[in-house]
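Okay, got some structures for you below.
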Structure 1
Amino acid sequence: MTAAAAVGVMGGASFIGTTFSGWLVDRVDPRKVLAVVYALRGSSLFILPYVTEPIALFVFAVIYGLDWYASAPATTTIIAQSFGPERVGRIFGLVFVFHQLGGASAAIGGGWAHIQFGDYQYAFLIGGCMGLMAAGLALTLRTMGRPIPAIPVTSEFANA
């Protein structure tokens, strides 16, 4: 029951975090947004090995949930700025495929760590370090400087 409720809280926090991330990407350099998302994700993984009470699990669920899918708006914006809006679908598809391969590798590595050390603590700590490294690397991304054309808001859409 507790785990199911925590996943529900995580999903609600994800909705809020992703929506806020999309709003923020329109106002702030998307590399900075991506770096904050990855730093928050990595930091939350440092907390997880020490969760022993249900309230701590819910704190983790909120922190991790806020950044669960929040990297998508910044990632798609960076792709559009770097490669042009007409290539976003294809390149984001490739990013997503490699994301899944990385997730599968992390699952295998986590299983290996559990077999070797008897728990998942090292897997979570390594994941946290990787999140912080990703945050730093996000700040080093260079874009081609292509501005994303703003979608004009006409009265037709404003009144909808």
Structure 2
Amino acid sequence: MKIRLSVISDLESIMKIIKGAQKLLASLNIDQWQDGYPNDAQILNDIKNSESYVVLNEEEQVIATFMFTTNKEPNYTIIDGEWLTNNETKYGVIHRVAVAQITTNKGIAKHIITYCETSLKLQEIPAMRIDTHNDNLGMQHILNKLNYTYCGIITVTTGAIRLAYEKLLQ
């Protein structure tokens, strides 16, 4: 597997994977991503900001996508609970992880998260934060397996609540 920054020509493949993930979440009665998010405009913005990534298989086909940044996440300013680090500490953030349905349960999400952790360690950034839907047990399982600590509940701009996790990397 290879991970690289997304380019505009990846948009169709990225959106196909996201639409597949939306269908999978709906089939599991998970209300996450059922409101048209993330859409083309969001992904294009991620690409423009050099925060969108794709995972390629051996045939160079896009099999997963995610957003990764070291910019502060405004939705993480207020938490019902407590982060492991304070809001002045620099941290990484992963959003919009989606894996092609033909490659689910193959450890790709874990690979994505460890890739981002390695990037942060190289930049001497001490923590990673991530949030997920209350019903997304698959992502919660991965985060627990990778030693993320549940820190509390955040509210996103739409008013929806998400479970917030953080991991100290140093």
Structure 3
Amino acid sequence: MSDYLRGTTVKQYGDVIAGPSSAMSPIYQQFNIIQGLQNRFDSTLYDIRTLVHADLHDDELHASEELNKNGYQRGAGAICGVVLEGHLKAVADRHAVSLRKKDPSISDLNDALKNANILETATWRFIQHLGDIRNKCDHKKSVDPTKEDVSELIEGTRKITKTVF
């Protein structure tokens, strides 16, 4: 490199053995090494972020299971709904999906992801169903959520957080 920068040329018996142009290949190799490291660094950060995100979701879903088991269906459903909403928001961010609302709901996020062709229709319908159960937990209706409803919400949310990226 220093020979290149100084413009040094090495000759033997009048023939050029190494000149400034000889440095181009090593420079290109170093550039590719650095570029590869940058991609690897970004990938590692993504992996760490994803693992932490999944760990937090697992903890919150476990808390929902405990609340549901002890008769607190509304609280369990509310926590689970927050997990589902947060995961869908992260998926939308990861795919750079533009959202119309500042604080989108599960339904808003679900529709935006479907419109961006990130979700298949069956998954979109499944998330709609989970959102309906969450709404039953969050809003006073004539029918209260059952343990079975909330268990379905918890397991469905666990499935979505593990399969939709």
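Rank structures 1, 2, 3 by Cα Rg over 2.2 N^0.38 Å, for residues 84-139 alone and report only the one at the top, that is, the highest. Show your work: numbers first, answer last.
Values: 1: 1.46; 2: 1.28; 3: 1.06.
Once Cα Rg over 2.2 N^0.38 Å, for residues 84-139 alone is worked out for each structure, 1 has the highest.
Can you say which of 1, 2, 3 returns -0.42, -0.51, -1.57, -1.72 when log10 I(q)/I(0) by the Debye sum over Cα atoms at q = 0.11, 0.12, 0.20, 0.21 Å⁻¹ is computed? List each step's numbers first, then the result.
Numbers: 1: -0.53, -0.62, -1.36, -1.43; 2: -0.42, -0.51, -1.57, -1.72; 3: -0.57, -0.63, -1.22, -1.29.
Label of the source structure: 2.
Computing distance in nm of label points 7 Å out along Cα→Cβ at positions 36 and 52 gives 2.8 for which of 1, 2, 3? Please list the in-between numbers first.
Details: 1: 3.4; 2: 1.8; 3: 2.8.
Among 1, 2, 3, the structure yielding 2.8 for distance in nm of label points 7 Å out along Cα→Cβ at positions 36 and 52 is 3.
Quick note: the coordinates plus some simple rules give every number you see, no bench work behind them. Owing to the predicted nature of the structure, the values given are computational and were not obtained by experimental measurement. Cβ atoms are built from the backbone, for glycine too; each structure is taken alone.
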